[in-house]
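Next up: some structures, all given as structure tokens.
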Structure 1
Amino acid sequence: MRITRLSQGVDANRTLQKDALQRSFNVLSEYRKLMDSFNVSSGLLVATSAVRDASNGDEFISRSKEITGVNARVLTGNEEAHFSFSGATAGVALGKAPIAILDIGGGSTELAAIIDGSLESYSMQLGCVRVTERTLGRGIVSSENEAAAKEMIQSEVEKAFSAVPSFEKLVGNVQLMGLAGTVATLAQLDAGLSTYDRDAVHLRTLSREVVEKWYETLKVLAPEERLSLAGMVPGREDVMASGLLILGAVMDRLGVNQLVSSENDILDGVVASLLGA
């Protein structure tokens, strides 16, 4: 997995930046070489929030197809949530309460759960990069920026609950699973891992107090100082605080005091769809 920050600048400019495109194309070229080494002949490349929001998203999709030699398409927010839910929950049985997944990305955050037998989902215009660029900033967090970020996040969370009224049924009665970089990095920080260990972070229980502890720790540090912490993933040091604010706000809205970290996510859902699972 490689972080290319494709969403850099998209919130402000609605355009995929040239440097971000090139970083992504370079990684896709590396992936094609890996695919050749394993004789991969088919696959699927999926693009999410950054490409959905960008005026030049078609350019990214077209060039990505050329580089990888596989089909590429932009997912809707609901498709993104569906793939994330199916990937994260496959084979997982944590209890009697329904499972909800929270997938915090760079530009969007998906909340999804099976409610009354149907998968309900919503894609919020929240992401660790978007919140960082619009309100919180990349360095030490000021009280003014923190207040603006919390207001932005709370507004978007309430939009989700207004758009999907059945989410109210989850309040106080849900098992929350957190996916993707923010939660994975939090799990590594909580475990004090300098080297990634899947067994230590997959299905790790994280409390609301842990979320708040690490937000308070990070917000007073500059990004380069955050990198010195055991568990901090390079490429996340400047956006991690925003991700934790999103995570905490959703936990509070759902009335839950803990979540479970899942290393299975949208990628596993995409693979399952290709295999016809």
Structure 2
Amino acid sequence: MDIPPGAEESLDTKRAYLNWTFFLVRAVVFLGFFLLAALALRRLSVRQDSDGNPRFTIGMRTVSFISLPMFALCLTFGAFDWLMSLNYRWFSTMFGVYIFAGAAGSSMSLLVLVITALRLAGYLKGVVTAEHYHIMGKWMLAFCVFWAYIGFGQYMLIWYANLPEETQFFITRNTQSWWALSMLLVIGRFFIAFPILLMRSIKKHPHQLCIVAGWIVLMQMLDIYLIVLPSLHGSGFHPSIWDLLSLIAMGATLGFVYLRLLPRTSLFPVRDPRLIESLQTVN
């Protein structure tokens, strides 16, 4: 945004997309969609619990049907705007899918941690069973593999093509002190998590699955750190107190909003038409 027109030819060719007005409009659309979709689903779910009217169940399915393609578009272009454009010379058509793969696996891992914390606090007992943990563990396993597949595919295709404007992204992260963090990400996110999640006993044991889930969330943080920070100072790893404070600020804000909303409604979906099926599910 601070580079004047005419200073960088590669940026000038992208000014139609990378300009402040359009950037701001896209951010409002993306964040507005996430907020509206979440509020709509929550409102319909609460109303379904209050009177059990089937139209609220159908309404949630309709909102979900519309939101799925919108989520894919907003997450992809949000990743382009907020992450990939930090280095406007670099581009990858697989970047949106890569961010989605990491988000899907880490969000399920975070859900495992939140549900376990609620169960320890006395909620959801008898509602979330070992079978549900098994299902969530299999979802974590699936996206552990998918993340590795997309990550390797992006790396291999860019490295094989050997185009300077594409390989610069990986050259920065494979040199100096960034290399150690990149190796930690590859080994930790896949080669450690994958064999552990293969074990059925781990996926059906809440506390053991929580350890794996916490590790995956930590690796997701490292992944985003390696996407953002080398674009800001590519000469090497320079830890700062702001790295930690920004994480605490975002986590505390989201945690505060979640804890304020949590006690307002029942955590038990008393009139969900698939409740009995869920309670009796067996893998």
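Each value in this text was obtained by applying a stated rule to the coordinates, not by laboratory testing. Source: prediction; values computed, not measured. Cβ atoms are built from the backbone, for glycine too; each structure is taken alone.
Which of the displayed structures (1, 2) returns the greatest value of distance in nm of label points 7 Å out along Cα→Cβ at positions 43 and 59 on calculation?
When distance in nm of label points 7 Å out along Cα→Cβ at positions 43 and 59 is calculated for 1, 2, structure 1 comes out on top.
Given structures 1, 2, which gives the highest value for FRET efficiency 1/(1 + (r/R0)^6) of positions 19 and 179 (r between Cβ atoms, R0 = 25 Å, to 0.05)? Write down the numbers at each step before the final one.
Working: 1: 0.40; 2: 0.10.
Largest one: structure 1.
Have a look at 1, 2 and say which one yields -14500 for helix-only ellipticity at 222 nm (-39500 (n - 2.57) for each DSSP H run of 4 or more, over all residues; to 500), as calculated. All intermediate terms of the calculation are to be shown ahead of the outcome.
Values: 1: -14500; 2: -24000.
It must be structure 1, since only it matches.
Supply the structure label, taken from 1, 2, corresponding to percent of Cα pairs over 17 Å apart, for residues 75-146 alone with the calculated value 55.
Values: 1: 51; 2: 55.
Structure 2 accounts for this read-out.
Output the label of whichever structure in 1, 2 has the greatest value of distance in nm of label points 7 Å out along Cα→Cβ at positions 171 and 259. Present the calculation step by step, with values, prior to reporting the outcome.
Numbers: 1: 1.9; 2: 4.8.
Structure 2 comes out on top.
Mean count of other Cβ atoms within 10 Å over residues 3-10 computed as 20.5: which structure among 1, 2?
1
So if we calculate FRET efficiency 1/(1 + (r/R0)^6) of positions 131 and 155 (r between Cβ atoms, R0 = 41 Å, to 0.05) for every structure here (1, 2), which label has the highest result?
Values: 1: 1.00; 2: 0.65.
Comparing 1, 2, the top value of FRET efficiency 1/(1 + (r/R0)^6) of positions 131 and 155 (r between Cβ atoms, R0 = 41 Å, to 0.05) belongs to 1.
Just checking, which of 1, 2 has the largest value of mean projected area of the Cα convex hull in nm²? Intermediate values should be presented prior to the final figure.
Numbers: 1: 14.2; 2: 17.1.
By mean projected area of the Cα convex hull in nm², the leading structure of 1, 2 is 2.
Taking distance in nm of label points 7 Å out along Cα→Cβ at positions 27 and 51 for each of 1, 2, which is largest?
2
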